[in-house]
Structure P
Amino acid sequence: MINPPSSTPVLVLGAHPDPSRYAYKAAVLLLQKGYSVQLNGIRRGSIQGIPIQPDFPISNSIHTVTLYINAQRSNALLQELIALKPKRIMFNPGTENPALAQALQAAGIQIETACTLVLLHTGQF
């Protein structure tokens, strides 16, 4: 498990402006813990003043991607995720995708199947 410094850039993929959604809660907690957060999602809006971008980020400075999208949507992003070159990708509960995880690992990206919220609350993120 990689424990990046708290200022590390994290992409929340599947961000949503609804405060009841786990992606929203994760983004807020990441911000509270001092992480640099980028938001990507299909819903327009923002989370604590950070706009949710509909286009996939081009930056190669992302350390961790935390997924809040289903397998069908994540399969379509394989090449974009590899090109992003994150150190790790977190598959949160409900986002598991063994074929995608295997392809990402083959590209040298660390995979974790875990809950971002739990890891943040327990200091293991």
Structure Q
Amino acid sequence: MRRVLFDTSAYSLALRGNDAARAVVQTADQIYLNPIVLGELRAGFLRGRHADKNEGELQEFLSSSRVRVFAIDEETSRRYTLLKCHLKRQGTPVAANDLWIASTALQYGLELITADSDFERISGLLVTLL
């Protein structure tokens, strides 16, 4: 069973018709997002000219029985804290939103689908770059 977490870049690429991103959407058994991804997407929608259209497409995507949004909880915050401190000590910090996304993927044992190579710096995280 292929269970994946989409980051913001992966969803955006799928929306724009990127073949690799669309292939993941078509073949994954379960697709997950977290509130950080939703916030980044919606902030992007508001900056653009097609906010209502983009929000409608997101709602359609979220209504699929294969798509679920994980909440950020206490366990996620523990993983975030450990990652943030570890990466800072190594001198390889990662943006806070990306750490929340990575923490969710690690918490639930999900493959992270992204176009952002920064995630590759996080040990133990299964990353598929688009």
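No value in this document is a laboratory result; all are computed from the given coordinates. Computed from a predicted structure; not experimentally measured. Cβ atoms are built from the backbone, for glycine too; each structure is taken alone.
Worth a mention:
- helix-only ellipticity at 222 nm (-39500 (n - 2.57) for each DSSP H run of 4 or more, over all residues; to 500) derived as -17000 - corresponding label from P, Q: Q
- Structure from which 37, 23, 8 was derived, Cα extents along the principal axes in Å, for residues 37-76 alone, options P, Q: Q
- A value of 10.9 for mean count of other Cβ atoms within 10 Å over residues 85-92, calculated from one of P, Q, originates in structure Q.
- Which of P, Q yields 18.0 [mean count of other Cβ atoms within 10 Å over residues 13-20, calculated]: P
- Computed 17 for percent of Cα pairs over 24 Å apart - originating structure among P, Q: P
- When relative contact order in percent (Cα under 8 Å, 6 or more apart) is computed across structures P, Q, the figure 24 traces back to P.
- Given 1.1 for distance in nm of label points 7 Å out along Cα→Cβ at positions 29 and 93, calculated: source structure among P, Q: P
- Among candidates P, Q, the computation of Rg and Dmax of the Cα atoms in Å, for residues 61-108 alone that gave 9.7, 26 used structure P.
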